[in-house]
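What follows is calculated from the coordinates using simple rules that are stated; it is not laboratory data. Computed from a prediction, not measured in an experiment: that's the story for all the values here.
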Structure P
Amino acid sequence: MPGTIPLIGEEFPEMEVVTQFGRIKLPDYFKGKYWVLFSHPADFTPVCTTEFVAFAKRYEDFKKLNTELIGLSVDSNFSHMKWTEWIKEKLGVEIPFPIIADPRGEVATKLGMLHAQSTTHTVRAVFIVDPNGVIRAILYYPLDNGRNIDEILRLVKAIQVTDKYGRATPANWPNNELVGDALIVPPASTVQEAQERLKKFKCFDWWFCYDESRVPREEIEEIRKWLERAAKPQK
């Protein structure tokens, strides 16, 4: 039976899980870091294998963002160990992050990863959690469609920018059609503040102002490299 989905803004539920690297207590294991928990339907399946290779090849990019990765499926720990061994031997890619073994589906049910599409295999869920253990973003993909890992990187960075600067990011940031790589200023709460914003920021109107002076240029260019990578054929 499908489980309930935790909400953005809630604390990640405490749990102890089994991985190929040993037992891990969540969210304490990643305290002080951002982290991405992603589920996949099953080991030894083509789409999931492509995703794990993509995550592994971008692991250093995530680490530069003070972000760790952890996978999950309703497979056994033995299966995870053998599958990651196969990926290393056959594809030359080492999986450097833990994978939760959940053969009884207890963790998947608690996190709402079992949907109507299949009650025995997890959909492709993504939870982005901040250093305080608070869920900041949730993505769900169907069983048949692999994720864009560079978009997950971009979203982690966008969340960090919001945390650091108190600004929102526009659509397609940092390549927005209206404001480019600028950040959106939060809505004004008083008439006086609304008028002051027209003098302080560039604005289309008092409720739509943007700030061009926050994110360093080298960070913007790094994000654009991720997006360019996502748009180009990979070998």
Structure Q
Amino acid sequence: MVNIIPVMDLMNGIAVSGKSGNRATYSPLNSVFANNSDPIAIANSLKIKGYNELYIADLDSIEKIGHNLDKIKLINTIIPVILDCGIKNFDGFKFYLDFAYKLIIATETLESLDELHKIINTFPKERIVISVDIKDNELYSKSENFNLSLDEFIEELIAISPNEIILLDISKVGTNSGINQDLIAKFSQLYDKLILGGGISKEDLSKIDELGIKKVLIGSSIHNGFI
């Protein structure tokens, strides 16, 4: 049975929705779990429905234009939060540990492989989730010092052996367009650690279960009631 982890993006204190990672076009989230875009209300409803983890992307922190940490810390007392807040390095990871149950180290924002190794070698693996961000079928990073190919980074992940790895196809976020099976197949040695995200539809869940992947991130289809 695949375990569904709901996704909630925060911007300017409210939950928002968008497609394909284009943050400039995000708008207030219309969720079946609340009558407004209040993330606290949505988190309470998700908890009542039985969800036991919540993925939050703090878009303001990621873009370095502010943060939503007070609300995230409160939400973490309601339902354990897996937080993506644009962590770049060891110092950033250490700072954000106070705000969430697990922290995401995303290739989009990670400064270098050395910083990843420092984090992995210092902090409990139970608190760490590595996010492999994919855009147009390529490993996505904004750092000039993180210039590995996808295949090279997969080899690093096999060596590091983290507890959990998110495979996030950014181009598919919010599209409900289905999984990229060719991309997923590249991670065949890591299926037991994978959390899939980006465009996952209800029809995909049985395929994902057959692969032995036990966790998925779902945003739009959860909030609009399709799943």
Structure R
Amino acid sequence: MTQTAPTSASPGKQMLSEQIYAHLRDAIMRGTYAPGDALKPQDLAREQGVSLAVVREALVRVVGEGLADRLPNRGFAVPAFSDRRWQEIAEARRTIEPVVLRMSVERGDVEWEARVRAAHHRLARTPAYVPEEGEHYSGTWSEAHRVFHRTLLEGCGNPVLLATFDRMWTASELARRWSAQRVPDRDHVGEHRQLEEAALARDADTAAEVLTRHLTMTAAGLTDCTHHEATRES
């Protein structure tokens, strides 16, 4: 008797799921959904004109990236400002990334120096905000920002440490945007320039110190906005 191999999801369904996932991720990143907002599968399916199964598949992917929570008996929701995870991620980044940056400064070659300079140039020349993308950082700037920070660490030559950075970066992306939105006068340009200069000067101590301060300010911005939200609601 011939067994029939299990069929995978149809290309059409996979494409729809990808589209809904991209829509949800973009909406959360842009602030269309506020912190703590419910993400109701039934409503999303009706709004987007797709099946409930497609929406749920997309939501599971968004949850996997840390951009939404799956709540027992309550469905899905955007994480809250007060979620302890943001400070835990910030603590992990402050513990790990300066150490990796020290290794990168000590081990990086001339090609690494060139990549750092190019990544910083791209970041400095990319507008952080564009009108059509609302009040959060633009997608183009966010990617240039990620590439600059990762390039700084790539000189360490350790793929395990870089994979750890990648996971932490994705997990902290939403909190980073919230923090920046509420501290609009922060001198990101100056902070990134100091990072580039210290790294290319092969000054590991200063580079690690600047990076630690940079990461601490992001976490502090989110803590401040959490305090303001609590004060407003009390």
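Have a look at P, Q, R and say which one yields 9.9, 26 for Rg and Dmax of the Cα atoms in Å, for residues 16-55 alone, as calculated. So the calculation was done on R. Determine which structure produced the value -10500 for helix-only ellipticity at 222 nm (-39500 (n - 2.57) for each DSSP H run of 4 or more, over all residues; to 500), calculated from the coordinates; the candidates are P, Q, R. Considering all the candidates, the number was obtained from P.
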